[in-house]
Structure P
């Protein structure tokens with residue numbers, strides 16, 4: 001149905017996700033295209049809002065999954081982008097009367113989105129990898145639409161179906177393997193002492209077969225050395241997988257705490 005960087009990924013995400021530095025996955029806008037309603041992982045209304053002295057009070061919905069305060073419905077027809085509806089998060093759609101105060105309407109009571117210039121990201125297919133931050137989750141495809149003053153001037157589709165990422169659901173088993181790899185005979189008996197904690201970061205490479213192990217926060221010897229030795233052994237035996245999005249490798253890092261106490265000694 002839909003036709004199939006040299007971009008810096010960081011620059012691309014600035015264009016696509018101008019407000020992505022959020023600690024929760026965000027509710028997307030929607031795009032109507034040829035009878036289908038698609039997920040739009042960009043917020044083109046922000047370009048208009050950025051030009052205002054302050055955001056309209058009608059766009060102040062509440063929700064950690066909707067920090068921008070609203071959801072918008074768009075339509076792409078004959079290469080023209082239209083704004084169809086806006087509603088505050090958790091509220092009712094803003095009335096046409098209010099929208100008419102903000103924008104001129106065209107004949108079918110839609111708003112020509114002439115302020116939109118840049119790339120918008122439409123995600124297609126199944127969710128491959130969930131990431132609890134902005135629009136960082138990865139779907140089977142990204143359909144990038146490039147607009148100039150609301151008119152479609154280019155497009156490109158990226159196929160992400162080869163994405164394989166170490167699943168967060170495997171975290172408990174991974175943690176268990178870390179504790180089993182520790183040489184507990186070299187760990188001092190702690191008794192009622194405060195447990196020692198070491199934080200290790202795992203940084204898989206673009207092949208998904210090699211992994212760098214970094215000491216993020218230590219607690220002193222011998223705990224740091226024992227934790228790093230165990231972490232390297234487990235990292236070498238783990239199939240991490242690799243993921244590409246927008247044609248570029250996505251780096252995923254995992255940080256794991258290793259707690260030296262009697263309960264973990266018995267694992």
Structure Q
């Protein structure tokens with residue numbers, strides 16, 4: 001049975017865990033909140049909740065299937081509302097079903113190295129998001145994504161406070177036609193695409209590829225040379241492959257409502 005971390009557990013993790021994968025300040029914050037769960041099977045395996053606007057995500061650090069299941073079930077029993085467990089492989093997700101979890105999305109993870117400059121001409125202009133663009137953002141967002149995935153005004157305010165979030169607006173013919181939402185991790189030096197969108201009337205004109213080009217150039221400014229994306233729309237896979245992304249893995253996002 002997993003347990004909530006004691007001070008000894010916390011000190012052990014700080015001393016021995018590979019912080020290449022986790023920021024020490026975040027681990028300290030999670031421990032202080034009382035939400036850090038450690039495995040009894042392997043004291044180096046752990047998980048914790050991350051609260052988002054639409055629910056709580058359980059992030060885990062373990063490669064053992066039974067350990068992942070035990071820790072996630074233990075922690076989820078203490079949570080309320082919508083709970084998400086990401087990146088569960090096909091061979092494991094059926095073990096979650098008896099506990100009330102269902103498949104929310106199939107996730108295809110892709111990555112790309114952006115260590116070379118793209119010489120293609122970019123006919124779009126890119127600017128950092130400001131509230132001037134909120135109505136345009138809301139319009140593009142609602143045209144491209146289902147309602148549960150839409151970004152609210154409060155979400156935007158929270159994102160702008162996060163120094164590791166980069167919010168870019170794509171301008172074409174003097175009109176906002178797309179945007180990108182990018183998270184950077186300076187600890188392990190990678191970027192992840194949270195959202196990318198192009199207004200339907202402007203799709204299939206190369207604008208999405210130009211947004212990816214801007215993302216690559218933005219990351220290189222921060223000396224980051226690898227991008228990850230978790231894609232849940234099968235129709236978008238070819239778009240990323242066309243832009244030289246490579247497949248990394250296939251897994252599932254599970255959810256449960258308590």
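Read-outs throughout are calculated quantities, based only on the coordinates presented, and are distinct from any laboratory measurement. Fair warning: this is a prediction, and the values are worked out from it, not measured in the lab. Cβ atoms are built from the backbone, for glycine too; each structure is taken alone.
By the measure distance in nm of label points 7 Å out along Cα→Cβ at positions 37 and 149, tell me the structure among P, Q with the highest figure.
P
Quick check for you: by mean count of other Cβ atoms within 10 Å over residues 141-148, which of P, Q is greatest?
If we compare mean count of other Cβ atoms within 10 Å over residues 141-148 over P, Q, the biggest value is for P.
Consider the structures P, Q: one of them gives 1.3 for distance in nm of label points 7 Å out along Cα→Cβ at positions 109 and 245 as calculated from the coordinates. Say which.
Q
Quick check on the output: 1.6 is distance in nm of label points 7 Å out along Cα→Cβ at positions 29 and 85, derived from one of P, Q. Which one produced it?
P
Of the structures labelled P, Q, one was used to calculate log10 I(q)/I(0) by the Debye sum over Cα atoms at q = 0.08, 0.17 Å⁻¹, giving -0.36, -1.42. Name it.
It traces back to Q.
For which of P, Q does distance in nm of label points 7 Å out along Cα→Cβ at positions 133 and 197, calculated from the coordinates, equal 2.0?
The read-out was computed on structure P.
Name the one structure among P, Q that helix-only ellipticity at 222 nm (-39500 (n - 2.57) for each DSSP H run of 4 or more, over all residues; to 500) of -5000 was derived from.
Source structure: P.
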